[in-house]
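Pasting the structures here.
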Structure P
Amino acid sequence: MELGLTIPLQKHLRCKTPPPLPGWNRRFCWDLHIIPLRGQPSLLAVHCESRYAFTLFGLHPSGWLHLRETFLDGLQRSFAAAGVPSVATRRYLRCAGPVQFTKTHGRREVAFLNRAWTDVLALDYALDTAMQGQPLLDGAINRLPCRYAGFAGTGDAAGRLLQSLAALE
């Protein structure tokens, strides 16, 4: 699994990352960004294939220090809140392989990330500052209709994520 880090996130982590590996598979790639939510540094993760997004509010320094584990925990909690069966989540993680940090995966994918950030800000009322995971906010973002290359017409990111996970069976 490749986790593409935006330049602001690389600066926050004080790291540089290599470019995406050749032949990368969008199904197993995510782009990550640091965003300020109500004054707290928060993580926004966007799936490169489906545009599915999840947010982790107000990460503490240890969460950023252990970003790999923080992301995987957030992914599993987000999938569970979205109704993804645990067997499908385990299958996805097994097929995705070990986590590797890279640069973001391209202009289109960064555009998806920027769109998700705009949606998060517009749906700020769904943010629960008492929780790190944001099931209500994530659910609202992932139910918005949008277009995506490779999928006919408009649809929502949650539905496309479920299609992507079903293709692993």
Structure Q
Amino acid sequence: MHGSGAPSPWVVRWAHLIAPGGTVLDVACGSGRHLRWLAAQGFRVTGVDRDAAALAGLGGVGETVVADLENGPWPLAGRRFDAVVVTNYLWRPLAPALMAALADGGVYLHETFADGNEAHGRPSRPDFLLRRGELLQMTAGLRTVAYEDGELADPPRCVQRIAALAPRPGHPALGG
């Protein structure tokens, strides 16, 4: 279930790219499985979700923002984070705001369902499934560190996931 249980192995695997003690934004965080884990790793966390009851259950784990990301304005305009984490969520119009929320050298971690998942159940609507290579297109201005697009076995699902770095001025290896 979104927002509950253990953190995504993808997020755990690539969290070392986040600056120690850095700021992390968890988008559509649900009940905070990533917020809790990232806070325990020493990061300063901010979670945004439309479900006020789920956020209330976080009991002071970082900053929480109640906002409807699909029908309202971006609630964190002008703020930048050392990492932006998105799992099991896709709202294409939000992509520019997510990229703008990345600080120089920031880490973008995104994992969600992809084309083909309809064979495994929900989500099955194309609106909620990434098209082939879509995360690569969405993050075209970032340096891709890792990318996967395929079918996973446990539980059966089709996903795309990416770990990418925002340019850091003065560091050509990072796109700056």
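Given 28 as the derived value for relative contact order in percent (Cα under 8 Å, 6 or more apart), which of the supplied structures P, Q does it correspond to? Before the final figure, lay out the partial values.
Numbers: P: 28; Q: 17.
Among P, Q, the structure yielding 28 for relative contact order in percent (Cα under 8 Å, 6 or more apart) is P.
With helix-only ellipticity at 222 nm (-39500 (n - 2.57) for each DSSP H run of 4 or more, over all residues; to 500) coming out at -12500, pick the structure among P, Q it was computed from. Please list the in-between numbers first.
On the way: P: -12500; Q: -4000.
Structure P accounts for this read-out.
If we compute percent of Cα pairs over 29 Å apart for structures P, Q, which one ends up with the highest value?
The maximum falls on structure Q.
Read-outs throughout are calculated quantities, based only on the coordinates presented, and are distinct from any laboratory measurement. Here the structure is a predicted model, which means the values were calculated and not measured.
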